[in-house]
Each structure stands twice: as structure tokens, then as C-alpha cells.
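Bear in mind these aren't lab numbers, they're just calculated from the coordinates by the rules spelled out. Keep in mind it's a predicted model, so treat the numbers as computed, not measured. Cβ atoms are built from the backbone, for glycine too; each structure is taken alone.
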Structure 1
Amino acid sequence: MKLSLSTLGLPGAGLPEAIRVAVAHGCDGLELRLHPDTGVHVGLPGAGARRTASPAPAQAVAQREDPPADRPRVRAAVSAAGLEISALAGYVGICEPGDDGPVIEALTAELLLAADLGAPGVRVFPRGEDPAIGARRLRAVAREAGRSGVRVLVETHDAMPTGAAVARLLDAADEPETTGVIWDLLHPWRHGESPASTLAALGDRLAYVQIKDAGPDLTPVPMGKGGVPLEEAGALLRERGYEGWASLEWERTWYPQVDPVEKVIPGAAAWVRRFS
């Protein structure tokens, strides 16, 4: 496994600081949250931006350092640090009720951004319970995803928190070359699905793993200090021969009272070493 750091754990820090922290703690990559905090969003100028009308985020966000100003510079800055972009963490709701057009447009813009940055996948959320809606939209973007070499990665989250639920969505879409699943270790477990059941449901759809631990009220805690069955999940992944990304998603953006991510990375790195 390769260790990535989600920039969700560095609210307001900007891309240069995220790169610094990742390098200092021996990470292999960065999972870039699509938000002004990171300096990375679909409004960045570059090749893909010329082919989409999707606007840059409107809100101004204070940053500690000026981020790279366009897509080539973002890609070059990450590469120059010896890191990879493991995924772009977008917020499109692939099953969200409503018209297909805005969802397809937003996701297409993120696929173009990922292609420009060299990211292999874009994270989406379910945001709805009807797999037919999401399947239709996944098929609609499949040509663009295939052309750009970027996969749409559906996270086990919100209305489809289990591996079984997301597997049904991807089965309905029937686009195995351009889709995959992000297994967030927290959500299936807290909805009663064991790691073994999650992994069995996902099968070869598993493309990415987000690692974290949490207390009873879901507040993030250091790895091994909460209730998430990290040992069981790690052993199953090792048995499977999983060699993909394990991204530390330290949710300090939503829980500003928790420790800085730098205090948690060593535990995540030890977990990756133990189960690789």
C-alpha cells in the first residue's frame, strides 16, 4: 500500500503547506480536496478549463501561502516534491435527486481537472438512494472518463454507506473500466457491515481506501484509539494483496478541535507498513 494524506486534515493551509507536511512525514501522495482551501478546484486555468464553463468557487478563503496559479503548476509542484496525486476529492452527488445535466456537467469538469493534474480518480458521493439515477449518470460520463484515463470513485458514504449498496450502484452502471469504489473504513462498519462483508461485496470494484478512526460520537481520534476495526480491515487487505492507496482522512475541517494532522500521520504510516 501507498500512504496518501487528504487535505481535509489541513483546513485553510493551502497546497504548499500540504506538500510540506506530506513530505515531512514520508507520505507517498496527496488526496486533494476540491476547495479553495487547497488552491485546487475546477476554476483553475489550464487545458481542461478551456473546455468547460464551470466557474471557480466564488468564496474567498484566506491561505497561509499563495498556491500555484494554474493546473500545470499544481501538477509540477506535487511532482517536484516526489509525491503523486492519489485522487481528487470532489463533492458531486452521483445519485442526487434532480436533473442529470448539472451533475454530469460538474463531474465532467472534475474529470478534466483530474486529467490535467495527473490524478487517477475523482471521488463522488452517492447523495441519494436510487442506483438507477447514479448508474445513468456514470454511463453518461464514461466516454470522457475513458478518454482522460480517470476513474469515477464512489465513496461508501451518506445514503449508500455500505459496500453492498455501492456495489449495487456500480453493477447497475456496468462501466467497470471507468468506475470504482472508495472504501471509507468508518461508514460501512458504523452501519453494521463488517470489513469482511464490505470487501466481499466490493470484490474487484475496490479502487481506494480511506483510513481513519473515530470515537462513539464520530469525533476523529488517532489510529487505534477508537472503534473502527482497523486491524481486521488491514489484515483482510493484506490477504487480498491490495497494493493501492490508503489515504489518511483526518477530518479536522469538520472537527477543528482535534489535534493537527501531523500528530496522527505516524500512526497511519505504521498501519500501512504493518499491512503492506
Structure 2
Amino acid sequence: MSEDGTEILIVGDGPAGLTAATYLARFRRRVLVADGGAPRARWIPLSHNMPGFPRGITGDAILERMTEQATEYGAVIEDGRIERLTRDGDGFITRLNGRDLRVRAVLLATGVVDHHPDLPGVERAIERALVRICPICDGFEAIDKAVAVIGDDDKGVREAAFLRTYSDRVTLIHTGPAEALTEQAEMARLGIELIRAPIDNVRLDGDRVTALSWGGTFRSFDLVYSALGTSANAAVAEALNARTGEDGRLFVDAHQATSVPGLYAAGDVVRGLNQIAVASAEAAVAATAIHNALREADGWTVS
């Protein structure tokens, strides 16, 4: 245990990390959250699928409420990225803001990084919901709109197919090599239009997205979804040889434990559905498992 009494380190202060911090603090554990930078949830302009908020809530508001709740019970949130994490007996040693901390367990809630299309002003366009990254989150708001999907492989086809639930005006803007697109027959069956164009031919123009195809056809859309994928923030776990999938995200068991004893993970960095409700549920499971594992290590044999 660290000199300041910290027992558990949580890496990441998004919905998963903050949920776990609240649970563990209420279990009367000494918890430190290393924020590690702006959470992905801050990109949410207004979420209508967050349980309990029928009129919607912004990503910033979600995080502010969750932070207030975690700190109310004594969780400590500190700015900074951990520099390293190593095993030390039955615990871990981490380097944070120039000091070494020894903790008994670690929860990674480090999320993923979105591969945004290389468009001028893309970050502002995401804030305005002109460019979107999660059709599961906000596909409902795309009903009957002219929707474009930017992709460079068959993932773009799958996302466009998903969006056909909401609109019959869905177009795939394929920016990758021709051979990376193998599901054109399925696109034709679903009525998904195809535009082959380099990303340089896509523009964010006011409240519209425009694209110019190789054939000179000019098209305008109400909004565009990016299907360019993500990269997992799992380098800390990989350095400990934690098991990951081909997409770089972490494998965990039913208790959110990774293949490294004492190392847990929850949220988007874990293989599964990238949703706040899922991240929070995984974090609750992980926090409870951590607490029970430490109780057992301390000799508590009755649950």
C-alpha cells in the first residue's frame, strides 16, 4: 500500500473509471483515479440513450455528475498519466506525477481513441453532431435523413447497413483501396449507394457534408458517420503481457479480471459494446470483484 494509504489505482476518469471509483469508495477503499486525459465521453454533444435522462444529457454533464458522486465518498482524482506499471509481489508499483505508488489492485478504464476522418474542423463538427461516431448511440436521431458513412474497408459497409434501420438514404463514401471493399452485393441489396472518393473530396460545409466522387457527381448529406475504427489504450496492460484480441482490446473474465492477477479492466478498452451503460455495468462488476478479492486476501472468509 502507498504511503498515502491508496489501495487501488483506477486509470481513466470516464464513465467506467468514475463508476468504479464510486463503488470502491463506498466499499470504504482508498481509491486514486489517474485521469489520463479527456475521456471519450466528452465528445457527446447530447445523449438520448443514457438511462434516466429522457430529454438528453451532454457528455460533459454526465462526467461532472459522476465525478461529483465519486469524490463525495472520498475517491481522489488526480490529473496525470501513469508513466509505468509493474508487478511487485502481489501488487503493483506505478509512477504518477514524479512519485512511485504501490497499490494492491489496478483497474484500467483507459478506453479507445477514435480514428476521426482527416477533415478540417472535424472536432467542431463532432461537437455539433454533424460528424458522428456511434450509430448505436444516436442512430435514432438520423431517421429519414441523408446519411453518409466514411469508411476504408468492409466496416463501413456494416455501419451503413446498420443505419438502414433509420433511413433509406444511406451512402457509403469509400476512401480506401478498391480491394478492401468486398461486400458490394450486400450494399446493392440494401439500397446503399456507393461513392468512391479520396478524403480530400469530402467537405464540412456549414451544416452539411458534401462529397465529390471520382465521376464528378456532387452530393450533399445531413450528417456523416465515421467508420474508420478505433485504437485501444491498452499499452499499460500489454507491457504486463495481458491477453488482447486482434483489435488490441483486452480479454477479461466474468469478473472483469484480465489475464494478469490483480489487474482488471472495464469500458471501451475491453472487447465488447462501446456504450456508457455497458461501461458502468462492467465497472460495478470489477469494483465488487476487487473489493471481494482484497477481503479474501485479508483473511475474510465469510462473504
Structure 3
Amino acid sequence: MKDGLVIVDKPAGLTSHGVVSRMRRLAGTRRVGHAGTLDPMATGVLVLGIEKATRLLGHLALTRKEYVATIRLGQTTVTDDAEGELTASAPAAGVTREAVDAGIAKLTGDILQVPSKVSAIKVNGVRSYARVRGGEDFELAARPVTVSSFVVDDLRTVGEAADLVDLDVTVECSSGTYIRALARDLGADLGVGGHLTALRRTRVGPYGIGVARTLEQLEETLDIMPIGEAAAAAFPRWEVDAEQAKRLSHGIRLPLPPDVGELPTAVFGPDDRFLALVEAKDGESKILANFC
């Protein structure tokens, strides 16, 4: 089994761990991980690492993500999405596009976001969703996230009385951003409540939905992106000569060229072999993950 990434188009109704379990069977190895979870109701890009490529995942998880989603205004749920129990409702047909745009503007840029309580965030060592299920009353601290783009693609009234409003949106954001929390906060700002009814992740870093494969397609042909190709697509590239490659393989720090910044950089040897991920440390290469 070769090392590399598998870009999965996750189906609805399956957990990210469930996808990992399927991939372990397909790949014939237990050394499989994922770069950031998707909720069971969500679909789209889930990046999996096979064998040595699992060491890339922690760095890939920090990259920008893109989603398309549907927000329903006029209803609030306990989970901030369609899987949770309805807790409140209010007529939303009077909400104007101008008000929606103003509310979205407040949720764009560098913001502080309170995560959804029904999430995997740990509070004193216990998952937040477990505390909710146990009936505990608690608050989560707000966290800094970046919403670089939040665009309304369509707005329409729905429901028997046309008293609800659905927004189709596209969101580009940093890791750790909860799209259902954006739906909750937009609805709260508009005074009618809101929750997420559909979510599809269309990009993680450089890996878009166009290269993702369904589990059915992967059952037929296991399409693994070689680890060097995956690293070259996700990180800046630094090519070193044979002597530098040898020193790097021994853990020796190398002087960095001036164009290598603080972000992780993929180092390649003269044979185009992927050697390591490094970052800058006092003008030298600090190894984050060694693949020599």
C-alpha cells in the first residue's frame, strides 16, 4: 500500500469515523486518519491520509475551507441544524435582503464565534455534546475564527404559509469555524432564529470537490494521491541538492533561502522525492514531519 491522500466525497448520514473505517478496509491498513471532521448530515470533501501521509493531516487541517449551505430563517433547533429538535419559531417572511446582507456583514472577517453546544469540543475533558445529552446547562467560550467570504446565492420563502426563508450561501472560512453557528447567529441577529438545513464542503485547502471520489467509486478503484503530489499541492516547495537532503535526513537544520516563510514548506530532493515538512526557526529549517 502506497502512502498518500484519498479525497472522499462523504455521503450524508455517515460519520467521519465511519468513512475512516471503510477506508481502513479498502486500503488494508489501520493507519488511516482524516484532516477535520464533517457532521453526519454534511456531505463533501473529507481528506484522508494513508500510512505516512497521516503525518500531513494535522497541517492540512489548519487550511482554509469552503462550504455551500442552506440556512433556514424562522426556526431554531437545539443542534443549530436540521438534525436537532425544534425549540422556537417566528415568522421570517418579512425579513428583507438588505437586513440579511447587514447581518452577514457582521459575521464576515475576523470574528469571535461561540461554537454549537452539540459539538465535539471538550469542556473539562468531556465532549460538549455529551454534556448536552446529559441535560447539563453550560456555556462555551467564544473563539476567534475568520470568515473570509459569506455570500448569499439565493433567497426564497418556504413552508405552507410561506413564513420561512431559505438562504443558499457559500462560505469560505478558517479551520474551526462552525457553519451552523453562523446560521444560528444570523437568525438571532435578524430576530427570527435560524438553523442549517444542508451543508456540503466543497474545498479543503487545495483539494476541491472535483477531485473527490464517492465511497462507491473508491470501492471500484482506490484512487490514492501520492504523498509528494499531495504535499506539492498544499504547501510551498523548496528544492534541495543531494548534500542538503542527506543532512536533512540526519535531522540537521539547514539555512533557509529568503523566500521560505513561517508557513510549513515541502522540501524535495534532486530526485523529486518528498523529504520533509519544515518551518522557519531562527533562519533555519525546523522539521515538522520527516519523510526521508
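Check the numbers for mean count of other Cβ atoms within 10 Å over residues 27-34 across 1, 2, 3 and tell me which is largest.
Evaluating mean count of other Cβ atoms within 10 Å over residues 27-34 on every structure, the highest lands on 1.
Name the one structure among 1, 2, 3 that P(r) over Cα pairs in 10 Å bins from 0, in percent, for residues 19-162 alone of 9, 30, 30, 20, 10, 1 was derived from.
Clearly, the read-out refers to 2.
Comparing 1, 2, 3, where is distance in nm of label points 7 Å out along Cα→Cβ at positions 171 and 195 highest?
Comparing 1, 2, 3 by distance in nm of label points 7 Å out along Cα→Cβ at positions 171 and 195, the maximum is at 1.
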